1. Given a value of 10.8 for mean projected area of the Cα convex hull in nm², for residues 197-292 alone, calculated from one of 1, 2, which structure does it belong to?
2. Given that Cα extents along the principal axes in Å, derived from a single structure, equals 110, 56, 26, which label among 1, 2 identifies that structure?
3. Quick one: relative contact order in percent (Cα under 8 Å, 6 or more apart) came out at 13 when computed from one of 1, 2, so which one is it?
4. State the single structure among 1, 2 that was used to calculate helix-only ellipticity at 222 nm (-39500 (n - 2.57) for each DSSP H run of 4 or more, over all residues; to 500), giving -15000.
5. When you work out mean count of other Cβ atoms within 10 Å over residues 125-132 for each of the structures 1, 2, which one comes out largest?
Structure 1
Amino acid sequence: MKTIVCELCEGTSFTKQGDMYVCNSCGAQVTVEDAKKMMREVEGDAVANTSKSTSDFDKYILLARRASEANNDGDAAKYYGLAQTENPDDWESAFYSVYHTAKQTNIAGIASAAALVANAINPTVALIEKYSKEDQLLASTKLATACVNISTMLLTASINHYNDIDSSIRSKYTDELKNRATCSRTIMVNLAMTLENAFGNDSAFDFVIGTCYKTAIVMIENSGSAFDEKVTEDDLFKVAKYDLEFATPRLQKKVNSIDAQIKTLEKTTTNSSCLGFFCLVVGIAFYVCGILIRYSGLYFRICGVIFAIIGLLNFIPFKKSKKALERDQAKIEELAVRKEEILDIIGE
């Protein structure tokens, strides 16, 4: 007769709980659809030998993948962990046991979960390096996809939680947000550098490595004040090696910014127009108050006139000192070199 046979322990006793069948021997849970696939011929209490035996590793991996597809992170982490004990050189079980553990975190544990994944990258890539080239590329692609998913998930959760905090006290949690955001982004930065060190000389890996660098950049660009750091020329230089089309418009903005800085530095005179405007506004305010106040109004008007004069004086351009001119020239030369480096990369 046919009955359900557990692929993990080969037990034949199951209990139906809701929409799932639970093995009474090992606790494995399967859907009704999977249970149908697990129906096998048995003779008495013995399972008929209708297929070749499966190793414990293969059983654990099968259960882990099913749990992962069902978004059952608890079981996925458990079975991947068991698979890893059977085959410590398997990159999939080594990484995904950590990945699914990290996915179960709460808001308070986001930084720790991100660090857990980031720290698993180096040993995982070291295992991938032992595979054939074709398998290396496939494994690296899967690893990158998983890291993009979890880093984005952790960052989004951090930002959403921060935005849900009452605006009157939200600023107290800004540092907490930035720490979680930085930890989430570290996953992609670590993966990009690790894959580059391992496979950067093979153009077949360009897309995977480039995706990691691009994700790390986009995370900053799309996250408002979640990050203190900005996207630098060095960040764009790294990604330009793998995706010049992505890097070019961003590098062109850097060139435009450098041109604006050089134009400002080339001026031989200077003034404090911002300070002047501020003093002028304060002076007008004092003078108006002096008019409105009947007693002691003269003092306010005098203060208003003084501030107004100071403000106007700050609009007058003064020639820079020799030391200031030399300092500006050195900065101009530094910026010009940086601009040339950028233009060499974008081909202009």
Structure 2
Amino acid sequence: MIDGETIVTLKEGLLNGHKALNFDEGSIILNPNKHSQETVLYLQSACNPVGSQNNRLVKHTKAGRIETESLVSMWITTFPPKGVKEYVLTKGIFQRVLLFWQDWDTAKRMGVSMKRMEMAFKKLPKMSVEFDDIVEYFTGLRKRLRDQVLNVSEMSFSEWDTMTRFEQEDVLKEHMTDIWSADESFYAACYDAIEDYYSLLDGLGPGIGEVVASFMPAVENYTVIFAVHMAMLDEKWVVTGEHVDMAKDMLYDLTKNLILWLEDEVEVGYKKTEVSEYKKRFAIAYQNTDALDFEDSRGAGWHRKQQVMQTYMKLNGVTRGTAWNHFGKYAKEMFDNVKENKVVYIRLKEGANNE
């Protein structure tokens, strides 16, 4: 304070400017506390697209209004946060990002431990891709994009270089349909991609189906983004159906993986049940299929495993991947198995229905 006047010095924070940020413990951002609501609001705004005017972060302080535009790309890793249902259904954070979930079981943990022990008394191996190589790759893409903008706008580099970022953004908006174009195969491939994405919703119950559907706009948006990037890798400014197919190959698997996680972790339509409840559901599915008797020592009461799984899927509104995941986790020990002409049959063990 000088002569009764408050002097405010603004210091740029992590979310200011062009950069990529990595959070190794993303759950810290999501854990509920007295600041979490404000954190979630900033994170939602930071994830909005650049140029949408919805990516501006605003904070009101005693000294006045502070405003900055988020131009940051974030890579966040975390264990699934507690209360994941609330975040998926109400916060809208996961729907704004490209979400990859991986089941980290004991075998994977042990594999990492083995790799870690292999490095005892050894020098760390050189990275296959160095940091400078990554920087050079993206700066090269940016330069090529800038040159294309100058070409279609018939503008000189000196004109471009003297503009503010907002003026440059206006030029991009004016010529965005001239920078890239799409051939006839692009739209057909996009329609095929949409059909494939929505086919993943087949068999889902109405509650979980609505949750998964809320991720689709982001998947569609990333399909175009990835397809454009594939075109730039080909050093082309025409985006084709082949580029869309390459994007879909990645996003389809990510979306399928996401559904497996949501079906298993998010409480929609019923309370999360204990192991005994899942065993009961498999027993019901088993009882709703036909039995087969073998004339040899294997005896009677065998049911085709595939039919039991299909019945479980239908009765519980889950996909094939989730049904098999549930079987492996909760019901595998309930049944005996035999194989006849490559067809697997199962029979409920004595007393298993009463567990």
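1. Considering all the candidates, the number was obtained from 1.
2. Considering all the candidates, the number was obtained from 1.
3. 2
4. Source structure for this number: 2.
5. Values: 1: 15.2; 2: 7.8.
Of structures 1, 2, the maximum of mean count of other Cβ atoms within 10 Å over residues 125-132 occurs in 1.
Bear in mind these aren't lab numbers, they're just calculated from the coordinates by the rules spelled out. As the structure is a prediction and not an experimental result, all values here were calculated from the model. Cβ atoms are built from the backbone, for glycine too; each structure is taken alone.
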